Every structure is written in structure tokens, then in C-alpha cells.
Structure P
Amino acid sequence: MVKGLYTAYTGMRNEQKRMDIITNNLANTDTTGFKKEGVTNQAFSDVLAFRIKDKSTPGVDAKHIGSMNLGVKLGETYRDFSQGAFKTTDNTFDLALSGEGFFTIEFQDKEGNTSTMYTRDGNFNMTQDGYLVTQDGDFVLGANGQHIQLNTTAQQTTIDRQGRIYQDGTLRATLQINDFEDYNYLEMYGENLYTEVEGATRKTPDCQVHQGFLEASNVETVSEMVEMITITRAYEANQKVIQAYDDSLQISATQIGRVQ
């Protein structure tokens, strides 16, 4: 009977984890370039008991006398990198990527340490000094790995599908766009940025740059809300199971075997 309590508990814990993921997705519905998350789950491996003292079947040939399933095990959290819809802004430094690839950013943390990060969020600005930066002020890197500095007095700035930046007809810089063989080697850092982990392998990106557009989040609000309702119902079902076991245990402890 206690085994049933544990099974229901693991079910509730699994649904709570799924709910945390869903609420985070919904909170980022309007976040440019956000990629939704999901979580896997799996059954615990069966744990078998053996007749280790049964002389009729000695050693490794001991017979199984039963199996025990320990409920639900939380699996891995994964990220869906499918492309989101495009939003038209017509802003010069709003950029979106169609296909697979990431803008390259020089990120500076609160301690002043710099590192290379990657993002699908192309909501960029130009500073008074002409540097192309993110909304948080981090530098956008060019193909040469350097900060992109543009002419602040240029009349027209055009960015083509290959990420080349022209001002008044003159090539000023080229965006550095990277892609990876396996996105499992990308880790979410925060602030809509990703970082490489050990084992990441870069490859030539297969994407195009679209000026005057932003990529919306790939979170589908209706689907996430439906999933949230399903999770809530499953969580409540496990609660009822625990309550039923609790009532049964109370009866066993207080009524069964009572001397009249």
C-alpha cells in the first residue's frame, strides 16, 4: 500500500515539473526568438526480487519472485528549436533568421567577464558611437569576430540575405552567423542567449537574414493552455489516489483488529 503512495507522489512531482515548463513557455509568448521547452518522462526500470536462499535454483539462476515498479521518473528537459513566425517592424536594425543559425553576441556579465553567446533574437540597436548592440547593450559580432561599428551619418543602411551590411552602397561589415551539428550541445544561459558546452561542433549555417523583421516565439498559446489543463487534471487524480490510500491506512491503523 505504501508503494501506491510513492507511485502517486512521483506522478504529482512529474506533473509539477511539466507545469513549471508550461508556465515558463507561456510567460515568454511575446519574447522575440524564444524557443519553447518540453520535458520527457519514463517509467522506472523494473526492480526484481530473487530467491537468493533457494537451494533448488542456486547462484545466478535464482528465480524471480516478483517485480516492483516505482512510478514515474522525471526525464530530460529539451528545447524545440523550430522556427517562429515573422513579425514585420520595418526597423533598420531588426533582423530575423529563416532557417538554422544564430546571431553571435559578445556577452558581458555583471563581473565584467566577456564570453561568446548565441541568439535568435535580432532586435538590435545602433549606439551613438555606431556600434551594433542588443537591447541589453551587448555587442553584435561580425564575421571577423570584431564589434560591428557603422557610420552614424549614413543616409541608408541595407542588410542583405547573407548578412552583409551596406551603408550608402558601401560594404561596412558582415554579421557572424553560426550553427551547430547538434543543438543538444547548446545550453540556455538566460536573457534569450545560448552558450556552447563541451562537445559542440559548429557547421556552416543554412539560413538567410531578413531586415525589418523579428522572429516571434514558437510557443503556441492555445496548445500550451490545453496541455496545462491536462496536467492539472493528472495532478488532481494523483492527489485523490493519495487521499484514498491515506483513508485506507487510517482505517487499518484505527479500526481493523480492534478488540470489541
Structure Q
Amino acid sequence: MEYKLTPPIKTMKDAYSVAGKNVVVTGGNRGIGRGIVQAFAEEGANVVILCRNLESGKKACEELAPLGGKYECFKCDISDYDNVKEVIPQVFDFLGSVDVLVNNAGVATTTPFISENGLKEWHRVINTDLHGVANVIYEVAPKMIDAGKGGEIINISSCGGVRVSGCKEHHNAPYNVSKAGIDIVSRYLAVCLGDYGIRVNSIQPGLIHSDLDKDLPAEFVERTMNNLPCHRFGEGIEVGAFAVYLSSPAGVHLTGGNYNFDGGLLCVK
């Protein structure tokens, strides 16, 4: 087999550039995903957002318009494979090809697993956070292979995939399980897709400002902030900046990594 090799950088000129790349971000209409979208757009990439709330996704695209790239939002529930299968061809019709796929969309819960609705919540969260990632990759990756250009898949995992401290105050078992699964499947796919020049990594955010903040108990946040080496939440655009780096020429030798992005959370937890 003739392997698709990603060439190393020879100079720092444009080493961090993603200008002109075509990027797809699931859940890019809000929270961490919105920060990721902003980072790529500001660095000259064309971006498609996949999300369930078409109105907010379209609004995000309107806000990006002054940056001068191509931006579009398609309504998509990634937990529904038939919906994903229907939408992805529309994405490729719009962009032509996909260089970077960021699987960010996710949900969480505060329901204890051993409770009246625990199993229902288990399936709801895993269907989006783990199965949804698989659904999108299953449809996008073969088209990236066929294009023969290589590329990058970034799966947004979580520090919750490697730790469960605080779980009595903040029950989130299916979320923890899903994120752990994302880290493992990222490594698996890095091996399988490496022959085609497609790199796969996961980013494990810690406490990042997002719509999920409201679900965190105040005492849990205060205690964690006091212990956190950085003593603050991260921002979505900071996660986006790291995603841009992974997708740039400077990041072409990075694959199969599970990178914690947590302000030092795992050092103390």
C-alpha cells in the first residue's frame, strides 16, 4: 500500500495557518463549539456548523460573515444516524471537501444512574456523546479518504473521561463513560486512518465556560476553583486555538493523542 504522508514543516512561515481549510464543527452554535468555530474562522478557515438549533447556528454564521470566509449551518441531530446520513452530503456539496472535522456536540445529565430515570438518561447521553461521534465519523471519514488529501479529526472529550471525583455531588455517569470511549476510539482511528494521512486526536477540556455551567453545584465550582492551579475556567476560544494548532502544519506529527486542556485540574483531582 502506498501511504499518504503528511510532510513536515521546513520553516515557521505559515506553520500555524489553517487559511482556506474546510472545517466542520458539530454543536458549533454555542459553548465550546462556538469558540472553536470562532477560532477557525478568525484564522481564515471556511466553517460548517452542524447543530439541532438551526436558528442559533444561522445567527453564528451571520456573526462570522465579516471575517470573509464561507460559513453555513445545517440542522442535524448527530444521535440520529439517518439524519446524519442525509445531511453530510449537503455539507460536502457546500464545501466541496472536508479538511478538518471537529466532533464537539454533546449533552450531560445530573441524574443519578441508580434512580427512576437513570437508565433513560444513560441512553440519551451516550446516544449523542458517543454514538453521535461515531455516526458523523462513519459518514465523513470515507469521503476524506476518497479525496486523498489527508486531514484531521478532533474529538472533544473531557477530563470527565478519566476522573469521577465529585460524582456524588454531580452525577454524570453516561457522560464520563462516553468521553472515555471517545478517547479510546480516537486512538483506534488514528491507527486505522493514518495510512491515508488522516490524523485523529481528542481534546479533554476541564472547566470551560459553556451552557453546562448552570448544572454545576456552586460549592463544587468554588472548591474546584480554589484548588485549580490556573484558578479560573477556560474559554471556548482557547480550546479552539488548540484545535487550530492540531489542524495546522505545525501539528502534523500529532495523532492518537488524548490532550487534557484543564488548567491543571487533573494535577489536583
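For the reader, a short list of remarks on this structure follows.
- Entry that produces 11.5 once mean count of other Cβ atoms within 10 Å over residues 4-11 is calculated, selected from P, Q: Q
- If FRET efficiency 1/(1 + (r/R0)^6) of positions 92 and 164 (r between Cβ atoms, R0 = 25 Å, to 0.05) is computed and equals 0.95, the structure in P, Q: P
- Test item: distance in nm of label points 7 Å out along Cα→Cβ at positions 140 and 172 calculated as 2.2, pick one of P, Q: Q
- Which entry (P, Q) yields the derived value 29, 21, 19 for semi-axes √(5λ) of the Cα gyration tensor in Å: Q
- Which of P, Q yields 48, 23, 14 [Cα extents along the principal axes in Å, for residues 108-195 alone, calculated]: Q
- Here helix-only ellipticity at 222 nm (-39500 (n - 2.57) for each DSSP H run of 4 or more, over all residues; to 500) was derived from just one of the structures P, Q, and that gives -8500; the source is P.
No lab work stands behind these numbers, since they all come straight from the coordinates. Fair warning: this is a prediction, and the values are worked out from it, not measured in the lab. Cβ atoms are built from the backbone, for glycine too; each structure is taken alone.
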